[in-house]
Each structure stands twice: as C-alpha cells, then as structure tokens.
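Read the figures in this text as sums done on the coordinates, not as results from a lab. Remember, it's a predicted structure, so these values are computed and weren't measured experimentally.
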Structure P
Amino acid sequence: MNWLDLYEQARASGEAAAGYYNRNVAVRTAEGMVNVRIPLDAADSMDVRLWTEQDVLGCIRPYVSQAPELRHSSSDPCFQVHHFIDGRVLDSFSPRGSAVPPHVIGDVVAVMDQLVRIPQEKAPGLPADWPDSGDVGGFGRRLAKLTQQVYDTHRDVYAEIFEDFGIPAEPLAVLESQWDGLTSRPFAVLHSDLHRKNMIVSGGLTWFLDWELALWGDPLYELGIHFHKMDYPVDQRSEVLRRWREGLPEASTTGPPSDLDLYLAHERIKSAIVDTVRYSKQLVGADRSMRDHLTDRLARKLNAARPVWDAAPDMTRERVAQTLAPWVERQSWTP
C-alpha cells in the first residue's frame, strides 16, 4: 500500500471529522476502508502530552480489545493510518447528559480494567521528572501545573473575560493544599479522554478512539475525567462507579469519595479556562444557532466551576455572550 498516496488523498478530502488536535479522514483502498489521522496545524495545546499516539497504540494492543489497530505511522509528513471502525459515534445518538446503552457502561469499565493491568515495563518510557507510581499528589500537581500554564498563556488576551467570568488569577490555588491528602494508588496507563465523541458503537460493542492524551497516572483520574466529560444521568453514574469498584483491582480503586471530588474540581476549573479560549475562537464567524449553542455550553461549564471558587453559579448564556461579544467582534474585523 502506498501510504504517502493515502496521506495526500486524505489531505485533499473535504470530508473529515476533526477534534482539537487531529483530522480523521476515511479513505477507501483496495483492501478496504482505513482512517487517516493528520495533526491539525497550530492547535492550542491544552492537555498534558506524555507519549506519541503510535507508541500508545503499540503498547495497549496486546491488552485492550476495542481500540484501533495502527497500520502505519509517519513523522515526515506527520500522519497515522488506523483500521476503520464502521459504526456510530456515541455522541451522535446519545449526547452528553443522556443515558447511554447499557453495554457501553460495561465496555467502559472493561477498558479501564484492561488498562490498569498493563505492566509499567510494557508502557512507553517516562520523563525523568514524572511522579513515581503511587505519588498521587505529585500526579495531581502535574495536572494542575499544566492548567495554570494554559491560564497564564492566555492571561493577557483574556484578562477582562476571565475576570468577568469569575476565574481567579491563581485558579488552582484553591486545590493546592488538597493534593497531598489523596490516597496512594499504583499508577496505570490511562486513556485520559474517554468521552462520547471518542467512542464508536458497532455491533453491540464500544470502540475507544483518540489515544493521543494517554498518561501514566492515578486510575481514579481516569474515572474523574470520564465522569466530567460524560455527564451521565445520576443512576448511570452510580452504576459505573459501582462496577468500577467491583471490577478493577482493589489497589486501583481504594480511597474515599473526596479523592474523586478533587479530580472533578480540577476538571471543572480546567474546563472553565480551556473552553473560554476554545469557544470564543469558535464563535468567530458562527451563525446564530451555533452562537447560542456555544454560549449556553460555556455558561454551564462556568457554573460547574464557580462553586469551587466559592462563587455563585449564576452565569447565563446572555451574560456569556455579552462578555465575549467585543472580543469576537475584534477577531472578526479585517482592515
């Protein structure tokens, strides 16, 4: 197979599914469909990046049953080719906040269990300064440090917006004293981005995509970021938690509910900052329907974070739109 030809076909295609870091293009070959995955130019880095996705896919292949198979990767030009999974993205028929098909819960817990069973020696290498396994406080501070860096990077441009939204200049300070109180748990490979747009349902099974944010860290963080991004109905959230505690090794699930609450608080803060930046950029050139959709979503994310800072969750779509309007107008103006 001529991989470079596949890459050029994908680059020229007007049909792609794009996240924040990659374009995914389905390309037909003589051997069947494949997914060509191309990094987006100048994507804002808003997440901890530890490994390359191709290294992660190679690591997890003997252990994780429902992840894409890596067919080819190239560093120049930069792209990957994955086997194509023919199915429906979970978000397309079960959007955030709604109940998921029952089998999805079982599949989610199963992939979390498969990941915690990967030995450290089989995972890609770690930086010398990465927290040791079990140093959960160090891991939490690593997450918080990146979130603060995202804030600092955009502080000058978004200063007035952050202030109006009630985002403090040191947004992570409220959590600092709590990291050392976390229970020690052995580290594991984490997907770190298990949400509805990264799941494809096919033939009664859930396939898990987009492994570029995989980490070596606390298994409870996997559950925390999953809960934050899925926004399950209460009964399904409880079901996931119960099955997670019953299905994973006891060492991976030990600890009080406050440990999970701390990770959720971090994700709410991170989302308030990151999505203020991302959504404001998406508002430039958006039509009325998309503007309403984005400002409503951002209001909800801000309201989820504000109690962490002891502020009332009183942001409205109208207030968000009013605050962002001058910034959006400046970006839309061309001389």
Structure Q
Amino acid sequence: MTLFRHFRLLPRLVVAIVLLVMGVQPLAAQQPLTRDTSFTVASALRKARKDNPTITLAQPAFPSTIQAQRNLTYCTVGGRPLQLDIFYPKAKRSRGYPAVLLIHGGGWSSGDRSHHAPMAQQLAAKGYVTVTVEYRLSPEARYPAAVTDLKAAVRWLRTQAGTYPIDTTRIAVWGFSAGGQMSALLGTTNGDAQLEGSACQTSRSSHVQAIIDVDGTLAFIHPESGEGDDSRGLSAATRWFGASKTDQPALWHQAGALNHVTAQTPPILFLNSSVDRMHAGRDDMIKKLDAFGIYHETHVFPKAPHTFPLFNPWFDLTLEHTVAFLAKVFPKRP
C-alpha cells in the first residue's frame, strides 16, 4: 500500500500536517477569494427604508414570453471563468433583437449580477436580448480589469448570434451606480485599445450603440464628485484604482466617461436619483454631447434613494424610460 493510501487511515489533521511538511498544500487550504458582500439587495432595502418606509423590493413575475440560459461562461481569465445569464424572447425574428448588457453596482467591490435579473427579464419581454453579467471586483482585480471583462462580454454577444436571436448591430449597455459609470465608459471608449483587453473573442468588436447610465458618475476628478475621499479610510474608488487620485490622477481621469466624449459617442440616457454626487459630471457631459449633436435624455426621480431601480415605485418608471429610449435609438425594422 502506498504512502498516500495510508493517509486515508489517518485523521484529517494529521494528513494536513504531513502534507505541509512534504511541501504539498491540501486542497482544503486552497481557499477561494473572500467575496465582499457589503452591498446586497437586502441591505440596500433596509437602508432605503429609513427615509422611504413604504418602498418594496421589485419582484415581478418571470414573463411567460421569454426564456433564459444561466451560468454561461463568456470568458476565462487566468483560469477564472466569468459568467452571465441571458434572457430572450421566445418569438422568432429573422433580424434578431437588440441586445442590452446590464451591469450591477456595488462600489466596484461588491454586488452581484442577480440584482438586475428582474429588469433584464422585463426588458426581454419588451423585445430585447438581455444579459446580466459578472465582472472581476476590486478585491480580485484592480481597474481596468472590470472594464476589459465587460468589453469581452460585448464581444461574446457578437459571437452568439447563431445561438441566440441577437441583432449584433444594436447593442446597448445599462448600468447602475458603479455599473453606470462603467456603462458610460464602455460607450465612450469604443475602439480604445488601452481598455480593450487581450482575452476572449478579440477578433470581434466591443462597440456599443447606446448607453443607459443609472446614477453612475461621469467623472472621478470633478467639483461634483465625492469619490476618492480617503480621510476616514480608503474609499471604494481608491481600492478599485489601487492608488489615490492625487498619486495617480491620470488613471482616475481615464476612467471618467466625460473625458472621452467625441462625435462617435453613442446616444445616452441618464436616469438619476436625488443624490447629486452620484452623477458627477453629467451636466458637463451633456454640454459636450450637445456640441456634437448626440442624442441624450435625462430623467431625475425627486426624493429617490440612490438604489431606486431595485425598488417600487421606481422600478417600473426605470423600465419605462429605458424602453422608450431604446425604442427611439433602436427603432423597429420592417
């Protein structure tokens, strides 16, 4: 009987000690990265109810007109599979449906793609292929890893037109909070090699044709921005960038969509709460959009908390504005 067969007869603790002496790390010691669970739908609801006691979690029924595929790997980076869930209409359409990539928030360090599954499902029922997407958070990888992950997800969508009814010429990004910041950055950096990344489906385009920014900052270094205040501990943005904005201002500028607006920037919808600092740079960005003649809309929900798209009564309004905007920029084809 071999040495390792004898180990099965020993207590687990003894086996672990022997393996360590031999220089072999037991599988049980190979702990996965600890996940930051500081931002969840439940915690957001408790916080929002302090000022809005009558609000409820938006949990509409799964529409009977759509279908779903979950836990699909869209890219593997360094052995790490990145996954998404896709929702799409059952009805066939020869040209396919426009696609919407939904990006969750959580300060770049927390949150989960499941947060916006209800929105994705309702959008799919309105005639879109929708995807809720995972990306690497700051405890795992610093900026721009999340951005390159999301661009890879857009490229993945373009590889799937034979499997799902996707119109690859019409892809929108919809993001909340940190996800809103990244949706705006994705849309304003179409074709920017610095943020493209080198993993997965690189022969395809990551260009998007519309942006929905739900309470996501447009500029990190800006008079309206509250990001990067490290006076009481490292801020979420500092953790994401891995350096303060005084140490690496160029990096912080690069991540602000305001600094990338050109004549090629796609149409954009701003949906905002009453928390002004969450949409820092928006008005300056609108001026740039106007100068280039780029279509945009802004809708503000007075007295709404930052997490408004997750809750009633704002969920339906968020859905309505999103659908109306997409209908304008992606009109139905004959």
Structure R
Amino acid sequence: MNKKDFVYPFTAIVGQEEMKLALILNIIDPRIGGVIIMGDRGTGKSTTIRALADLLPEIEVIKDNPYNQHPTDDIISFSNEIIQPDKTTIHIKVPMIDLPLGATEDRVCGTIDIEKALTAGIKAFEPGLLAKANRGILYVDEVNLLENHLIDILLDSAASGWNTVEREGISIRHPARFVLVGSGNPEEGELRPQLLDRFGMHAEVTTVKEPTLRVKIVQERAAFDTDSQKWIEKYTEMQNTLKQRIYQAQNLLPSVQIDSDLELKIAKICSELNIDGLRGDIVINFAAKAFAAFENRTKVTVNDISKIITLCLRHRLRKDPLESIGSNTKIEKLYKSIFEIN
C-alpha cells in the first residue's frame, strides 16, 4: 500500500474532544444537520474529518452506480438509454468528498452531458459532487470563504436529502443524503448568521496549550510518518471498538426516548436565549438522543443534554458587542439555572 493511502486513525487523535463528539453524533444521526468546525490553523480539523470517514463500516452499493445507491433502491437514470436490471453489488468505504473552493454550481449539482447530447442526440445527466457524496460525508474546508449561494445549495440538499437540477428543459432529482462538515478559521471571515443557523452543530477547536500534550502529538505524528502501517496496527483494537459502538448506537437510536419535562426545559432555554426559529430545539433533541444511544441507553438524561447543548446553540445566539460574557458561559449558566444544577 502506498504511504499516502494510510489514514491517521481517529482514535489516535489527541484532544479536540468537542470536535470528535460532534462528528460522531452526526454519523449516528445525520438528521442533526451537519457540523461546522471553526478554529486556529494547524489544529487537526482536516485530519480528524478524514479519519472519521476511514473509521466507518463499508456500505453496500450497486456496482458502477453514480449515486452509491443501495440494491433495494430503484435505479435512477436520466437519459434515453436502456437501463439494465443488473444490480450487482459491491462494498465500498463510506464516500468522503472534498468540495474545492473554486467549484462551480454545475460541478456541485451536476449538469447536462453535452458530449452525449451532441454525439447521440440524447439528454443525459452528468452527476456532480452531491451525487458522489450520497450516503457519505461532504467536506468543505474554509467553508467561510465559499460563495453563499453554494452554501445554500449544500445546506438545502443536506436538510432534504435530495438534489434537484433543472437544465435545458429537463428536471432531475436524485438522492443526496450526506453529513455536511465545514471547517474554517474565523480570522478569515465569519459566515452569515442565517447560514450558521442551518448547521446542526458548531464545534470550536483551539491550539493545545499543555506542553506534555503538544509533545505527545508531535511524537505520535513522527511515528506515523516513519512507519505508518506498524503504527496504525497499535490502534486497530481501539478503532474496531469505536466502530462497533457507533454501529450499535445507530441501531439503538430509534428506541431512544426523551421525557416531556426535559423537552419543555430545552424549549425554555431556547426561548430565554431568544433563539430564532425552532431549529435549535429540534437539533438539541436529536443530538441528546444520539448521545444517549452512543452511551448505550434508551432514555435521555440531564447529563446527555449538558454534553451537547453548547454545541447546538452557540452559533445561534445573537451577537451583542456589549455582552460581558461569552456565548459558551451564557448557555451553561442558563442551563444550570433551568435544570437546577448547582
């Protein structure tokens, strides 16, 4: 195996627990709505996201299908070509698609296959990155530098699970169910609040300050670069354990319940923080259930909510330049007050 094919193990990443938790919960329940990760350069954002994709179990797809469709799905085709009923299946890694900053709308959504139109006289669809990302992860590095209309398209598809394209007199609709992950450095610009709100979670990453942890990170990276295969083998058992834990949580999730009194307190927090709309309430409920499933429980506890509420709300607060406390502190303080925690 070529050295560049080795992926840094997710379980080997030191620190950045908030980012790792947000990513895992979105894998357990994609309805959370993705995660935006903002923080300093060189804090392992891209490494962690790519490591997550490598951690996930393989999925079954129809061979040569551009949408990574499952064999029980109806085969989608948008041309005059005859569709063969062959549903030969293969197993592939969960797709991890990088969206480059310079991508055009046609590259993202797909477009008409001009070559087929000219040579064969048929209207055929050439799938874009949203098709390739179906049933996988779509990663946008430096998302705060991406054009706003492209972010709108990504968020709409992530929320609905479908991509609709209208070109040259034909209308096309195909599945686009993926976990949207964006990362960026806030020094290079902020996203508009309307766009921030569309992401389910907002994780903050910072440079590790503890000298012993910094040394460990450097040593681990050096060992990985020296002999990747041997070093990765150290983490095989931990990787498999986490894989199994995520798989079990996905299966347990439909059985997880949350009491109405907890839902009421969540609503009260969102109301008192003046959160616009109901997306905050919905995401907290989804995330709390996903966390409970990850902990192998079928009932949401107060502690589950405490673990995820800041991730779900910090980017939905209205910015007040005169506010003396940060958004994290404000959320935690109100949470303790409403849940009567000392």
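Below are the figures for this structure:
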| item | result |
| --- | --- |
| Among P, Q, R, structure where Cα extents along the principal axes in Å, for residues 140-187 alone as derived comes to 41, 17, 11 | P |
| Parent structure of the calculated result 71, 50, 42, given that Cα extents along the principal axes in Å is the read-out and P, Q, R the choices | R |
| Of the structures P, Q, R, the one that -8500 was derived from, the read-out being helix-only ellipticity at 222 nm (-39500 (n - 2.57) for each DSSP H run of 4 or more, over all residues; to 500) | Q |
